[in-house]
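I've put the structures underneath this note.
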Structure I
Amino acid sequence: MTTAIEQTLETYGIEDWGAGYFGINRKGNLVVHPSETDHTSAADVREIIDDLRRRGITAPVLLRFPQLIAAQVRKLQRAFQRSIREYEYQGAHMCVYPMKVNQNRAVVEEYLREGTRYDFGLEAGSKAELYGALAMEQSPDSLLVLNGFKDEEFIELAFLGARSGKRVVIVIEKLNELDHVLKVAGRYDGGDLPMVGLRVKLYSKGSGRWEKSGGEAAKFGLTTTEILETIRRMQDEGRVDMLKLLHFHIGSQLTDIKRIKNAMKEAARVYAKIYQMKVPVELLDVGGGMAVDYDGSKTAFDSSANYSAQEFANDVVYTIMQVCDDENVPHPTIIQESGRYLSAYHAILVTNVQDEIETVVEDITPIEVEEDDPQVVIELADLRETITVKNYREFYHDALEHRDELFTLFNLGLISLEDRAKGEVLFWDVCERADKHAQQAEYVSEEFTELRRLLRSKYLANFSVFRSVPDHWALDQLFPIIPIHRLNKPPTEYATLCDITCDSDGVVDKFVDLHDVKQVLELHALIEGEPYYIAFMLVGAYQEVMGNNHNLFGAPNEAHIHIDEDGYLIKKVVKGTTVGEALYRARYERGQLHEGFRRLVAQRVKRGDLSEAEGAGMVEFYESRINAYTYLSVNGADEDKRRRR
């Protein structure tokens, strides 16, 4: 017999997308494990949230589990080492973490803490990222790969990094960048110089949402003619010895392994031909794009991937080896930029459901149909009382006609507002009963599928889509969403999520499903006076850095969690954006705001509309709110208590 927890695991697909890091304990709470294989240690997410709340840190809160970054680093390294041993590949494997995926210092430091053991390095694509990377402690043999468009100042900073002891690789994206490299190189006589890489514009394309990142129309990369011209110029300048790396990138979240293999074949062939031109290339950077299986379906769907880490490593290593052996050139060191794969799992956004937004008209007071009520109201009441499993389709159609009649009569002034309200409640009662009968049928017709969507609950969640899961809003990216408690009880509600921004796009209405994309999420009924928490999983890649300040909702509270045999330890808490900080980023000065409000209140006091005591109290309250959290308090209770005190 299937237990409630087993049913929950299936409902939310935890074992499909969780990669072994997440589970449910006997209390029915979501737990996090520090590795995919070690389930003897676990952190109870509900206990963490309650602990934080006692410390004054309320939802929404971003929970970081840095050990999951380390676990992903180890998993990636193991996969490539197995492939290298199995195929007797003569080159090595290294990784560089693209800082653009998540530049948060805690994330980068945790990656380096584990990655240093394997000579894993960093990738920077802007001056700011390069500036930060130069100060990070890396393994002496690791790389600092520089992608993106560069000016002379960027390249001068790269030379500075090389002279400071970093193994810097400047990847040429455009021919004019070569001019800057040669110019700056001419200023140095001897000493440590950066390496140079060439980004190749492949004919092969990736798969998924970022397919356009590759192919002939790609934004980045040199054409074959430009590659040959770069090599010629470096040979003429006596700098060809700097040319060590070949780079390509066919897109993020690559969903189809076949596309990856095609790109590897083409890139390896280009590498071999360049090596045969007496160019000392020895590094082949296969870019990023290793996908995360957000929905657990293991398919080529945009939010999934039809391959594992081991299959990815096998295909990359074997394909490159085959081409190199065919061309009789040495096997290169494989460089990989799999930032999404390394960082996605470690972060969870936990927030509370603030309230339910009524989708249909609710029966606030019992409906009593009188003899003198309009005929349309009486007929709707009769439909409600006599609908059955045999007539629900016919009665539903009748109810639709009666609703149209109800609004027509109201617009003509023939019925009262009270009559309209009574009729609306009766109509939705008929719809709800028709839906219950329809869902029991062997085949649910399209009209009742649409009715189910219309009747679904709307849960008001205390977060901003635009800030915390912008890829859902912009790209329809699916993220697993799950309650963090009550998971030992079956959910009874079908709901979509609305955020607290004043924007109709601030909704989540597409959810992870193993076989499809669900339009509703199974959740529990809200209990008055009790918080209900949900978690957005796998948000560690891109979401923080891509989030915007719509409505000036800033960064949520943040907590760094360490897991051991005793449970969890909250190692660090970072408070979220305050009202004052959010306004400051929009160029509002604290002093000007306070002065403006004081002036407004002073005018009211001067006119006698307010007493001086009332005015002083208003100013005090206004100024105290500048340090408030930009998000809502949990069901309003905590904030109300503070105000009373």
Structure II
Amino acid sequence: MSKYEYLSNTQLHEALKIYLAFLEARSLSSRSEEIHVTQAIGRVSARAAYARQSSPHYTACAMDGIAVTARITFGATETTPILLDASEFIRVDTGDPLPEGCDAVVMTEDCVEDDGGIALRAAVAPWQHVRQIGEDVSAGDMILPSYIEIEPATIGALLAGGVRMIEVLAKPRVGIIPTGDEIVPLGDNPRTGEIPESNSAVFSAMLQRWGAVSAVYPVVKDDPDLIQTALKRAVGECDLVLLCAGTSAGRDDGTAAAIRALGEVCVHGIAIRPGKPAVLGAVGSKPVIGVPGYPVSGIIVLEELVKPVLDRLLKREREIQESVCVKMGRRYVSSLKYREFVRATLGFDTEGSLTAVPIQAGAGVITSLTKADCILDVPQNSEGFEAGERAHVRLLKPIDRIARTVRILGSHDPLIDEAADELRRGDIRAYVSSAHVGSMGAILAIGRGEGQLGGVHLLDETDGSYNVSYIERIIPDGGVALVECVRRAQGLIVEKGNPLGIQSVDDLIKPGVRYANRQKGAGTRVLLDYLLRQAKIAPQQIAGYDREELTHTAVAAQIAAGSADCGLGILSAARMYDLDFVPVCEETYDLLIALSAMEQPQGRAFLRVLASEPFLRRLDALGGYSYDKPGRIKKIWPEKQQEP
């Protein structure tokens, strides 16, 4: 009498671990396809997507009201209002182009109709209630990195950036082969001994929920040759195959034998009930899973073993929203009039507390949602939260993902996005969250424990060095290290052909030259101020000195659109917009890292990426960078012990 045995009785977690490693060794791979962005909800990006246009692509009014030249309102107060006649303002609606000659908008609520004109009881700041070109996204910015599930806000951000088609991972095609002499197609009045085939409908619904598509094959009788023929066909047409029934130790159950005949069985028999007879194997690089015939057993096997394989093919993890209590990393001031839902990022500070930092962005900036980790709920009649105070947030991403996120707060450079994307391509369990707060903001944030890394390029005018003196002054207690990154070309970004003949900062005071500046605390702003002092030029001599942009690409976007004539920035930003570049200097761009981040796997992984060949090729493609040993520790400041 024949004796039938299982190959194993492996514990579930061990079986899954062994099987995934088994598949990776056989080059388990995903397919990709190009689809329209509007059809991409729930899909996973196959590679990074970059903005093709700026949003907004013109200087726009952000409020209903009147457009004015700000300087004519200076001096207006409650007690000494200024009366504007009809020639001094233009009525506008939200979204209208900012009229020529105007540089600010006054809200309708602040306008008092008076004798055919409008009375203002407060002065207007330049660029008040004006949406600058590229405020949401600048052409050339990375909107979406590789292997991220596309959400509704992401679709809006992509469309705003002019992206219409996007490459996504193809939905895995899963073949379902029902087997068994007793199994018959669904129909009325089955005869004795016949079992209507319904498992494929259940499995197809589960697969659809998980982002896959099913292909149900005709029922195959318990004949080894027929099963092998059906399996061979399905493997050629699908990314994963489920052989249904025929997995137990019965004499007619040939699933394991069929897999072994065409490929290899990894595990047969798992220590679960129901579902013990499951078979895990592969034909070539294609996973083949033998699913027990009982419906409940099959469902358990799909939940515990098939879904993880699909997740590996789709490079994603299932995300479940939840609410938590967090500590505020910064003060947030709220209006008493409204219940506010504030977009915020999350991270673990040096004390291990989950901290929230609100994202400072207007309601029209849709990319703030794609960058947010949570929604901070600020109750009505609340003045907001102080730093360190507890607050309630609704998670947009799971806590374990946030714990695996490298939080980078610092000076803007496209290389951060490129490194983040390269990290994702090498380790889908690591994430990067970045915010552009300038070099000074990076040092302050890391000193407060709000971030793990920060891009810094602050020039010390006394000796020409970079970064060290600022770090030692602002973070006297240490606990940080300076990591070598790149040297990059800084220069004056100008229109193609340089029609105004701008060659140095001396030319910024030429009549008609409009400048686009960086925000206070940005290393590029520090460099400009230094150059101006060297040239004995006062900031107020430069038209546009107070016009601030948060990124190099935003500066380039203004110049490309004709809204500005010049701005100090990096070569890679000029190249993105096909603009001319007048070199000024080569500067040092380093990364400041908290020592605690160097103890975390994702922090170490990010530093490894900096020295990797794929990342260095990306740097070379961007242009304007030189490097020696990216990722090398240049200097460490040990954490000082507090006095008892």
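Values quoted throughout were computed directly from the atomic coordinates according to the rules given, and no laboratory measurement underlies them. Computed from a prediction, not measured in an experiment: that's the story for all the values here. Cβ atoms are built from the backbone, for glycine too; each structure is taken alone.
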Legend entry - Comparison of I, II by FRET efficiency 1/(1 + (r/R0)^6) of positions 171 and 547 (r between Cβ atoms, R0 = 41 Å, to 0.05) - largest value held by: I
Legend entry - Source structure (of I, II) for volume of the Cα convex hull per residue in Å³, computed value 215: II
Legend entry - Among I, II, structure where distance in nm of label points 7 Å out along Cα→Cβ at positions 195 and 531 as derived comes to 4.9: I
Legend entry - Structure (I, II) behind the derived value 17 of relative contact order in percent (Cα under 8 Å, 6 or more apart): I
Legend entry - Structure from which -12500 was derived, helix-only ellipticity at 222 nm (-39500 (n - 2.57) for each DSSP H run of 4 or more, over all residues; to 500), options I, II: I
Inset, instruction - Assuming 17.6 is mean projected area of the Cα convex hull in nm², for residues 307-458 alone as calculated from a single structure, say which of I, II it is. - result: I
